[in-house]
Each structure stands twice: as C-alpha cells, then as structure tokens.
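Below: a set of structures, written as structure tokens.
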Structure 1
Amino acid sequence: MIIKPKIRGFICTTAHPIGCAEIVRREIDYVKAQKPIEDCPKRVLVIGASMGYGLASRIALAFGGKADTLGVMYDKPPQGSRTGTAGWYNTEAFEECAKDAGLYAKTVNGDAFSPDIKDMVIDVIKKDWGTCDMVVYSLAAPRRCLYDSEDGENDTIVSSVLKTIGEDYTNKTINLQTGEITKVTVTPATDEEIANTVKVMGGEDWEEWIEALSDAGVLDPKAVTIAYSYIGPELTHPLYKDGTIGKAKENLIETAKKLEAENDGISAFVAVNKALVTQSSSAIPIVPLYISVLFKVMKGKGFHEGTIEQMYRLFADKLFGAESEISTDENGLIRMDDYEMSPDVQAEVAAIWEMINSDNAKELADISGYQHDFLELFGFDVPYVDYNAEV
C-alpha cells in the first residue's frame with residue numbers, strides 16, 4: 001500500500017515504517033559519531049521507550065554507552081489496511097539495529113500502569129539480567145487505568161487535562177494548518193481534574209515501578225533512575241508550570257526525593273528538558289506558537305537541539321562520564337533546558353511574541369520547521385524516503 005499522512009486535530013492516524021526506520025537509523029548514526037558515554041549503566045529499563053525522549057534515551061544509552069536495554073511501550077502493530085503506530089515501527093527498527101550491533105534489546109508491549117506488565121518486565125529481568133542498574137521513566141499518557149477492581153471490569157479510568165488553576169488565561173495561539181494566529185482562553189480546572197492529572201502525569205506510577213522492582217529483588221542497590229519534565233518560560237506558566245500539568249510535575253519532583261529517601265543507595269533525578277514538538281505539546285494551546293518562535297531563535301543562534309542531541313548530552317555530559325559532575329539547580333533538577341532558558345534567547349522570543357500576528361508569522365516563527373518535526377514523529381517528510389512507493 002501507499003501510505004500518506006492522515007492528520008486529525010493534533011494527531012496523525014497513520015505512520016510510515018520506512019520513514020520511522022530512517023529516523024531511528026539517523027539518530028543512531030548521530031550517537032555513534034559522538035564520544036562514547038563513559039561509566040554508563042549496562043542494564044537499562046526504559047518505561048515509555050517507543051517515541052520522543054524515551055526512544056532517544058534508549059538509543060543514546062545503547063549506542064553511546066553499549067547498554068543492554070529493555071523497553072516498555074504501548075503500541076499497535078499493522079493490521080489489514082491500518083498501519084502500525086509510529087512507536088511500533090520505531091521499536092522494530094531499533095531492535096534490528098541493536099541486534100546487528102550485538103546489543104541486547106527486548107520490548108514488552110502493554111499498559112505500563114498495569115501490575116501485570118510490571119510483573120512481566122520483572123520476569124524478563126530475572127531471567128535475562130538478574131538486576132537492572134538504571135530505570136528511565138518517560139511515560140506520556142493522556143489517561144490512566146488504576147486497576148483497582150478485582151475482576152478488572154470496574155477499574156477506574158482517570159484522565160489528565162490541560163487547564164489553568166484558579167482563573168482563566170488568554171493568550172495567542174496558532175492554527176498550524178492555516179498559519180492563522182488568534183486569541184485562546186483556557187479555563188480553570190476543578191479540584192477533581194487537578195487530582196486526576198497528578199494521578200496520570202505525576203510520580204505515583206514511577207514510584208510504583210521502583211517499589212515493584214525493588215521488592216522483586218531485580219533493582220541494583222546502586223541503581224540510577226530518572227524521569228523527565230518541562231517548565232518553560234513565563235508566558236506559558238499560567239497554562240503549564242502553574243496549571244494542572246505543573247501540579248503533576250511538582251509531584252514528580254517530590255517523588256524523586258521520596259525514592260532516594262526510601263531506597264538507600266538509589267539515585268533519583270528529574271531532568272527538565274527543552275521544548276520540542278511532540279504529540280502532547282501539539283495539543284496544548286499557546287505552546288505550538290511558542291515552540292515555533294523558539295525554534296526560529298535557537299536555530300538562528302546555532303544551538304537548537306532535538307531529542308537525540310538532548311539525551312546524548314544528558315547522559316554523556318550531565319549524568320555519566322569520567323569527568324561528569326552532576327549539576328542540579330536549587331530544586332535538585334538537571335536543567336537540560338539551559339539553552340532554551342538563557343536570557344538572550346528568552347528576550348528575543350518575548351520581543352517576537354509581542355509583534356507576531358497572522359500576517360508575519362511565517363517570517364517571525366519557524367512554522368515550517370514545526371510542521372516538519374510533527375510529520376517526522378510519524379515517519380513522514382523524511383529526506384530520501386519515496387512516499388509514492390508501495391510499502
């Protein structure tokens with residue numbers, strides 16, 4: 001069949017296997033061209049391993065640090081005329097490349113919130129490794145099943161929301177298909193919506209994973225674990241940092257402290273990453289326009305980074321390596337958003353934000369770059385891939 005992108009809202013319902021594989025190989029080639037990651041853990045569990053920062057973490061640690069990796073994903077294979085998900089094709093390509101390089105790579109496919117999937121992962125670790133010495137928690141999900149009923153038929157489903165807390169927030173947003181910039185108002189969340197967002201996007205499941213691995217005896221006593229977050233600039237704070245997602249991320253930070261306090265010898269970190277195009281960020285009002293302006297500024301200054309550059313720098317320069325010193329801010333966070341949040345970058349972004357409108361958006365923001373990155377998430381708009389060829 002010939003596969004074309006089918007975009008509905010902020011998601012693409014198709015994925016291209018050749019394009020996805022090419023992106024994975026390109027990211028692997030980037031890592032292999034860098035200096036090796038020294039003192040890297042060798043048995044790494046990546047929860048949320050098929051796209052974005054999770055996939056980039058897996059690639060960086062495997063091909064930069066020669067780590068064996070076990071991934072957890074929740075993706076669908078191709079079926080009939082339906083393509084598989086991008087994560088399915090990404091993982092297929094990664095495992096093939098890892099095998100060719102003599103690296104261990106296995107993946108468990110299922111709901112990472114599920115106790116059954118946790119048990120399945122534990123069984124694989126017991127059988128193949130004995131213990132794991134690093135856990136990367138990179139789960140991004142819009143909803144969570146709490147698995148709180150005995151028969152499974154009455155389990156509670158909670159969903160996260162992208163809302164403010166306390167009052168409305170109005171600012172600019174962009175329609176990426178038309179380039180039109182309008183005002184959008186985001187309304188406050190209820191107390192229940194805030195609590196549910198923390199349940200889905202906070203640190204509770206991360207803690208449950210570490211607890212399950214430790215109780216089963218498959219977590220190395222000196223293991224390192226890391227989760228990912230985002231803070232962003234002041235203009236997005238009412239919606240992000242000070243909104244429902246921000247409450248979830250506060251919980252994530254508290255979870256890292258709790259994990260270290262309750263597990264002697266384990267090191268737990270939260271890395272604050274740079275704003276990038278993801279399915280999640282595409283769904284948040286205001287943020288896609290901010291990212292488009294940010295990309296314009298950072299590319300102009302010559303230090304724009306994608307997921308693989310971020311994750312390689314995290315592991316090679318911030319966490320591991322013979323000369324690495326783990327540098328954190330006053331809240332104990334590893335700031336991978338240091339380039340994004342530099343004063344000169346944010347000053348330029350703020351100046352553009354004030355003047356940008358529908359007429360000058362293509363000049364002042366990197367709209368085409370945003371659209372390209374969005375399509376690449378699903379294996380489209382990749383150079384040298386023939387999208388008119390039968391797959």
Structure 2
Amino acid sequence: MKRVILIKYGELSTKKGNRNFFINTLYRMIQNKLKNFDVKIYKDRSRMYIEFHDSDLDKIKSKLDCIFGIHMYHIAYIVDTNIDSIKSLLIDLVKNMNFKSFKVESKRSDKSFPIHSQELNPLLGAVVLKNKDGVVVDVHHPELLIKVEVREKYSFIYFNAYHGAGGYPLGSQPRGLLMLSGGIDSPVSGYLAMKRGVLVDCVYFEAIPHTSLEARNKVIELSRKLAKYAPDIRLHIVNFTPIQEEIYKNCSPSYCITIMRRMMYRIMEKLANKYQAYAIINGESVGQVASQTLTSMRVINEVTCMPVLRPVACFDKLEIIDLAKKIDTYDISILPYEDCCTVFVPKHPVINPSLEQAKKEEEKFDFLSLIDVAVDSVDTIVVREEEEFSDLL
C-alpha cells in the first residue's frame with residue numbers, strides 16, 4: 001500500500017490572487033529542508049504531497065514540524081479515485097486495526113465523482129461495519145476517525161493528524177535583523193518573526209573583554225536553534241567595546257543604558273541598509289526593564305526610521321518562557337554568561353528619559369566615527385542546524 005505525506009496549508013488558503021506565491025515559497029522551503037532525503041514533492045492550490053521511503057518517515061516528520069506555512073499534515077494511503085478501489089483499500093486498512101468505535105468523514109473535492117460526501121460517509125461506514133466485527137459508529141467521540149479525501153485522479157485515506165508550525169512560509173517576507181542578546185526574549189522574538197515569513201539575520205553586540213567568548217558561543221547556539229526553521233542563519237557580530245567604554249566614561253550613569261540602546265539602533269539601521277533588511281527585530285517587552293518603558297522606547301527609537309518589530313512586546317515573562325521552552329532555547333538562554341546589555345547596568349537607570357537630555361549626553365563623545373568603525377568591522381558567521389562548526393565569512 002502506497003503512502004504519501006499530505007500537507008494542508010491553513011492560513012495560506014486564505015490568500016487569493018497571490019496564493020501561488022505563498023505555495024511556491026513553501027514548496028522551495030520544503031525542498032531545501034528535505035534535500036538529503038529521496039523524496040518527490042507535488043503541489044497544487046489546495047494540497048502538497050510528498051512521496052517518501054518508510055525508513056525516513058520519522059526524520060522527515062521532524063523536519064516538517066519546523067517548516068512555517070504548514071498548518072497540518074497526514075500520513076495518507078493513496079488509491080485510484082473509484083469507489084471500488086476506495087472500499088477495497090479501506091477494508092485492508094481497518095482489518096488489522098484495534099478499535100471499538102469509529103466515524104467516517106469524507107471530502108469530495110472532485111465534483112465529478114458520482115457520490116456526494118453525505119452519501120459517502122454512511123456508505124463507507126457500512127463497509128467498515130460489515131468487515132470489522134465488534135465495532136460501532138460513534139459520531140461524537142469515536143476511537144478511530146477515518147478521513148477520506150476524494151480528488152480527481154487519486155483519493156486518500158488517513159487516520160492521523162500532525163500539527164505543523166503554522167504561519168507563513170519563511171521568505172514570503174523580506175529580511176529583518178534580529179538583535180540577539182543571549183537572553184530569553186530575543187530568540188523567541190526571532191522565532192515569532194520567522195513564523196510570519198520574515199527571513200532573519202541575527203546581530204550580536206559583543207564587548208570583549210567585558211563579555212566572554214562563552215557569551216558569544218551561547219549566542220551561536222541560540223542561532224543554531226533558530227536555524228531549525230531556516231536553511232541557515234547569518235550571525236553578524238559587532239565589536240561594541242569602544243562605544244560602550246566611551247559611553248560609561250563620558251555619560252551620566254543613569255542615561256548609559258538609554259544611550260547604549262540608541263547607539264545600537266543606529267548601528268542596526270546601517271547594517272539593515274548594508275544587508276538589504278527591511279526591519280529591526282528585538283525582544284523588548286513593555287515595562288520589563290528600564291529601557292522598555294514606553295517613554296524609553298520612544299527616546300531610543302528616535303534615532304531610526306526603520307520599522308521596529310517587537311513580537312513579544314505585550315507578552316508577560318511567563319508566556320515568553322513557555323515559548324522559549326517550546327523552541328528549546330530556554331536552557332541556553334539562562335546560562336550564566338553576561339552580554340553587553342547586562343554587564344554595565346547602573347544601579348538606577350532612568351525609567352522616563354528625556355530626549356533632550358539624551359541628545360546632550362551624546363554630545364559628550366564622538367559616536368559617529370565609532371559607529372562607522374563598528375559597522376565596517378562586523379564579523380559574520382553562517383550558522384546551520386546540523387553542523388558542529390559554523391562558517392566564518
């Protein structure tokens with residue numbers, strides 16, 4: 001009996017004139033993720049089908065679980081679209097299955113098929129009752145749900161449902177730059193942005209010797225977790241030490257975090273222009289720390305015209321932690337290696353900074369030349385999910 005993986009699009013099916021764009025983007029992503037398997041992939045406007053070898057099924061499922069744009073998928077048995085073939089296959093499938101109650105749900109996509117869904121359900125139910133002793137129909141709480149899809153050339157029978165990652169396929173939106181700090185929030189924000197189809201590059205602000213190589217490796221491993229959802233992740237490492245030292249040497253302690261974040265946003269905008277990115281993404285959550293009050297966000301955001309995506313802005317910390325555990329970044333994020341956002345935190349950072357005062361603080365040192373040096377000296381690493389080492393560009 002031949003099986004295929006039947007993929008349902010979910011949210012993609014709500015698209016109209018540009019549906020093919022989303023389907024083709026998903027198709028390319030599945031091709032990329034399954035390139036090491038002997039598979040054949042077919043697509044139409046309502047479904048996608050993957051032919052596979054049984055020995056690869058578990059590994060293929062683990063890949064599909066991390067592909068955005070898949071609402072649900074099924075391991076389905078395929079049969080020619082005629083009623084006798086459908087009946088025969090159904091009999092063969094259920095005779096060795098252990099269940100006491102069942103329900104048949106059919107969908108007739110091929111309108112030329114002579115039997116309507118309302119007629120097909122009881123017809124196939126009668127086939128099961130006749131060929132399986134001791135079973136009953138239960139339309140409310142069946143032990144076994146038998147799904148039948150009738151299509152033009154082939155029909156499909158399946159009993160299972162695997163939930164996909166949902167969202168839009170990666171690459172259906174342009175690139176965005178994620179400020180990846182090494183904490184709990186920013187990897188979750190990257191994941192959520194990717195779920196909406198945004199291609200993500202990561203940017204890590206490093207301040208050696210004030211931060212450690214262990215902190216860098218932590219960020220690399222977080223990038224590797226995000227790479228489960230992409231062909232790869234580019235990680236841009238910014239040497240932030242000279243800028244940070246000038247800030248803490250010249251600026252009022254209470255304004256140091258505000259000025260530091262304004263410098264980061266300026267660098268992010270330049271990097272976005274350099275790498276053709278359309279948005280800045282970060283893990284800011286309203287009110288969580290001093291730099292994330294609405295007043296602080298407004299003052300910090302003033303330095304850039306780029307769209308700033310804050311996917312977890314209205315999540316509470318426990319919700320963010322739950323998502324971090326779901327995507328397997330939490331245990332890495334809590335490793336005790338400080339990043340440049342935490343290593344120099346003053347005792348009393350300003351909660352409601354003044355834009356005028358922030359600009360006065362910045363006049364105390366020549367930050368423009370330092371920013372240019374930081375942008376020009378960025379190191380880029382390509383991080384892949386399954387490689388022990390990453391490639392330095």
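Listing for the model above:
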item	result
Comparison of 1, 2 - label where distance in nm of label points 7 Å out along Cα→Cβ at positions 60 and 140 is highest	2
Top of 1, 2 by relative contact order in percent (Cα under 8 Å, 6 or more apart), largest first	1
With log10 I(q)/I(0) by the Debye sum over Cα atoms at q = 0.06, 0.12, 0.15 Å⁻¹ derived as -0.34, -0.92, -1.25, matching label from 1, 2	2
Origin of the value 21.5, where mean count of other Cβ atoms within 10 Å over residues 172-179 was derived from one of 1, 2	2
Distance in nm of label points 7 Å out along Cα→Cβ at positions 204 and 220 - structure with the largest value, from 1, 2	1
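We did not get these values from a lab; they are worked out from the coordinates using the rules stated. Small disclaimer: the values here were computed from a predicted structure and weren't measured. Cβ atoms are built from the backbone, for glycine too; each structure is taken alone.
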